[in-house]
Structure P
Amino acid sequence: MRVDFYHLQTSPLERALPALLERVVGAGKRAVVMAASDDRIEALNNHLWVYNPNSWLAHGSEKDGFAADQPIYLTVKEENPNGASILVLTDGMSAAFLGSFERCLDMFDGTSEEAVGQARSRWAEAKKAGHELHYWQQTESGSWAEKAT
């Protein structure tokens, strides 16, 4: 299983996450996005409806219902109710069920020493588990440059 670490440096999660999710959905895949709290899920849920007036990114959470129908499902739990092949971890979340996905995108705040330290720990755990690892660093323009595998 492949785990990609996304080191946010020039934009916050709220700006970077929609672009990655657009690529996931554009590739015909489904995603589960894990966040640290119900409040965070609600904020991301609301943001994904309005982040770009010229775009529409279908998604939902437990509160919205119809989990199996959601191409992007937002949750605080280790679950995959929409049959997703992509897991997106935010807010320092980790998941014991990584192996049930084709790929994991671990997004962390590179401006926080604590978040970087936690990401390093998750990298070490994923490496020990034998996952294929990739490290992406955000550029000044907000795009991604692969720095390590």
Structure Q
Amino acid sequence: MITINIKILPDGEGLKLPEYETRDSAGMDLMAAIKEGEDLVIKVGERRMIPTGFSMALDNGFEAQLRPRSGLAWKNGITLLNSPGTIDADYRGEVKVILVNHGNKDFIISRGMRVAQMVIAPVTQISWNKCASLDETIRGAGGFGSTGVKL
């Protein structure tokens, strides 16, 4: 287990820290840090930036991945744009979630509502080796939908 420094911002005061809902959860739920009584409405087809009320200091070699909550997606058509969103290790600003409403009615977000989940994951950086050819594989240059097709 790693420990991450977290800074609670003024709008995040009183909200629970991101936490795992069960022992084996991969993602921690993120809460909407909007002002009490100032609900946000995401109209059908609209996107909104939702603050979470915290910033953090990830260690080098890690990223935070922001992902949709399956219940919001299934029941209401609410999901994240650029999913998974990446929070880089050197970012120190507020974590925010870009939600979009693909549902068929407006969606209301209240303070403390669980709006997304965050997974902390290791990152591997690479270097490129320019070459004239690549090794051959069974798939070769077959693209989208090319695997598992019998000719």
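For relative contact order in percent (Cα under 8 Å, 6 or more apart), find whichever of P, Q sits highest and give me its label.
Going through P, Q one by one, relative contact order in percent (Cα under 8 Å, 6 or more apart) peaks for structure P.
Comparison across structures P, Q (criterion: mean count of other Cβ atoms within 10 Å over residues 2-9) gives the highest value for P.
When log10 I(q)/I(0) by the Debye sum over Cα atoms at q = 0.08, 0.11, 0.13, 0.20 Å⁻¹ is computed for each of P, Q, which one produces -0.32, -0.56, -0.71, -1.21?
That value comes from structure Q.
Looking across P, Q, the calculation of mean count of other Cβ atoms within 10 Å over residues 34-41 that yields 12.1 traces back to Q. With distance in nm of label points 7 Å out along Cα→Cβ at positions 50 and 90 computed over the structures P, Q, the top value is the one for Q, the highest of the group. A value of 15.9 for mean count of other Cβ atoms within 10 Å over residues 10-17, calculated from one of P, Q, originates in structure P.
Among candidates P, Q, the computation of helix-only ellipticity at 222 nm (-39500 (n - 2.57) for each DSSP H run of 4 or more, over all residues; to 500) that gave -1000 used structure Q.
The numbers here are math on the coordinates, done by the rules we state, and not lab data. Computed from a predicted model, the values in this text were never measured in an experiment. Cβ atoms are built from the backbone, for glycine too; each structure is taken alone.
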